[in-house]
Structure P
Amino acid sequence: MSQDTTSQTSPLPASEEIRISSVSEFIEKIVQRDKDAGTETFYRGHADEDWDLLPSIFRTPNGVEKERLLFHDMVAHEPQSFSECKSTLDYLVQMQHYGLPTRLLDMTTNPLVALYFACQPADDNVAVVAISGAMASLTAIEGQYIEKAAPKNVWQAGILAGVLAAVGAEDIAVDVATGAFKNGSSLKEDVELAIEAAAKAGNEAKDGDGVVYLFSVPEDKVKHYDSDTVSVLANLAKCKISEQCSACLSVEDFNEQPDIKFLLHQIKGEKPHFLPRIQPLDLSNLFFVKAKNGNQRIANQMGAFLLFGLGLTPEKRRGRAKGARYLAKNIHAEIPEEWIKKKLIIPKECKEDILRELALLGITDSYIYPGMEQYAKELKRKYEL
């Protein structure tokens, strides 16, 4: 089943919501569920429950329009990094690893890995955090000068120190307050109160409640890395699909359209014997993909991916026949609501405790992101260095 939209915002499914405060409670809610016959289970964790369930290519302004350029430029610039890739999916997985926007959405078959990601801080927008700190600082200063105006240097030092405190540089913020007032002026205390308020506001702005999504996916929507259907959708990353590409044709006529013939050419590059029999609705679908454990990170995270296809334009559009549907890259297939069975909400105040519990079970930063550099950071935290 594929649902289509002209929007790039995924609706929040009407699934069961449960609040979680510990790992044991989380596991209890996971194992209580009866698995639906003919389905497979996947998980995804978000540090902020308000984030959309969309691949990065759709969350990036102009990302879809630049998708094929991103793909080709990345390979041209770093060919040695893709020397082991055998398919377009392999390339996309590697690009995802390096942070390039793709049409893949990371998933896992390990619920504890998803819980780890849900417990991370959601501080992806420094500007929002900084503004929150500045506003809190101004409010704190204003509250200290109800009957008279605050001195100009208090306002100036307060705003700067507030921004610094909000983004985590409290020591520098205190230095700013100290340097702004000579001879230990009492005005310094006013700014220090503003710093305290700004730091609190910054922490609140940095974080939100996390969420773990539990997906129950029909087996026919789960593919392996070498699937022909996966090859078709993955190679969309190298193609330009115009809105003149009709989905309401016979299979033979559909595969004769110029955009589809170019897509077939790309697929044949990795599968020479691939036949020109692409099903129109396969392109407007999405599938869970069990990828190869090509690196230790994917293996440890028990990684899988949700691969997004194209969207279908609405049936009624000016100048087109009634009932006609056209494929387009600037819209996307939607996750069917019935696939999401549970949303396990992680309150932000419980995140640190849950991460400590996960560490006791071996789910640590260096396990999720294996490598000497990450392990060195973990050791420094462990020994408080």
Structure Q
Amino acid sequence: MKEKVVYNWNMVFFLTIIPLIGFLGTAVYIYYNGIIWQEPVLFFIFWFLSGMGITMGYHRLFAHKSFKTNIFIEWILMLLGSMALENTILKWSSDHRKHHNKPESEDDPYSITEGFWHAHIGWILEKTPYEKSRIKGVGDLENKSAVRFQSKYYFHIAIILGFLLPMAIGFLYNRPLGALLWAGFLRVTIVHHATFFINSLCHYVGNRPYNFKSTARDSWLVSFFTFGEGYHNYHHTFQWDYRNGIKWFAFDPSKWIIKVLSFFGITYDLKEAPDYMIWKNHLESLKDQLNKRYSQSTEKCKEFYDKRINDLYKEMDLVINAWTKMELEYVKIKNNISLKGIKDNRDEYKLKLKRIKRDLNKIAFNIKKNYFAGDDLVRI
């Protein structure tokens, strides 16, 4: 029998009153006072700044240490992240590291196995046992001056920057209440639920190109509202990568800003998953998807495609193993190996894997459509 849920009524009140004022209060204010251009502009500026504080700061810098930067940027990101009212860096990072260390288990604070609501917001509203909720595993962050300062004055920083600052800006154009509602309450509500959707919606919507066995999915739609955090399947596969959207066109402002800053030495030691590991996981995921579709196909279909699939799997393993061996040897004796030769080999391996991927996708499509594929597609 499932244990009765005990709620943290302080959090229930906080996460109810903020969106209530944010949506209803802003709507009533607009009804009586209309909209002037400064208010939505202020909303988007504060949304972007606080969102980047979470994605680039709390998440990629502090929780995952996917890049390094100077103390000044650490302080800036701490202040911006505090504006989002998503707790301190220590608490946020502690929960997030637990989530990655043992995903979808009892030790995962926002495990999707407990349902959409729990993963989205329920885990915050419910009282959890001390051992599960206590801050741990973040000793590496405790000596940072920005983190120590925030831990001591978190609520002061959050209220001043998250609410009083937009209100003060509103005084400049004689609409402080409008600024408070737009850039304060409404903005905090949007930032909150954008973050929450990564833990909930990104396990239901999207595809799984890097780990088919994981429930995490890549969603460009969620990425659009979370500044690149929606590529969740990739992130769960390579959590230490400073990028979430690895393709050049993937919407990931955090990645772009971190990369641009690295050109000036402001960010450095950017961690990236090597291409051979990405390709290996990508094709393994494709293999798992094809195997699932193959197992559900007809006996006649299995007989037709069995040898072709196995031959492609063998070729795939040979190419990946050869590429992996080359990269590991290159790390050991890189000074004695021609970089041009390495790049040429990488390009050759990529071409082979792209062809294998194309053929596997073609077979997966044919099986789905119940086709036999020789030189021409023939319907059964």
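Using the calculated result 18.9 for mean count of other Cβ atoms within 10 Å over residues 152-159, pick out the matching structure from P, Q.
Values: P: 18.9; Q: 14.5.
Only structure P yields this read-out.
When distance in nm of label points 7 Å out along Cα→Cβ at positions 208 and 288 is computed for each of P, Q, which one produces 0.5? Can you show the working numbers first?
Details: P: 2.5; Q: 0.5.
Corresponding structure: Q.
P, Q: which one has Rg and Dmax of the Cα atoms in Å, as calculated, at 25.3, 85?
Values: P: 25.3, 85; Q: 24.5, 76.
The read-out comes from structure P.
A value of 16 was computed for relative contact order in percent (Cα under 8 Å, 6 or more apart); which of P, Q is the source structure?
On the way: P: 28; Q: 16.
Label of the source structure: Q.
I have -17500 for helix-only ellipticity at 222 nm (-39500 (n - 2.57) for each DSSP H run of 4 or more, over all residues; to 500), calculated from one of the structures P, Q. Which structure is it? Walk me through the intermediate numbers first.
Details: P: -12500; Q: -17500.
The value was obtained from structure Q.
Taken together, the values in this text are just the output of simple stated rules run on the coordinates, not laboratory data. In this text the structure is predicted, and so the values were computed from the model without any measurement. Cβ atoms are built from the backbone, for glycine too; each structure is taken alone.
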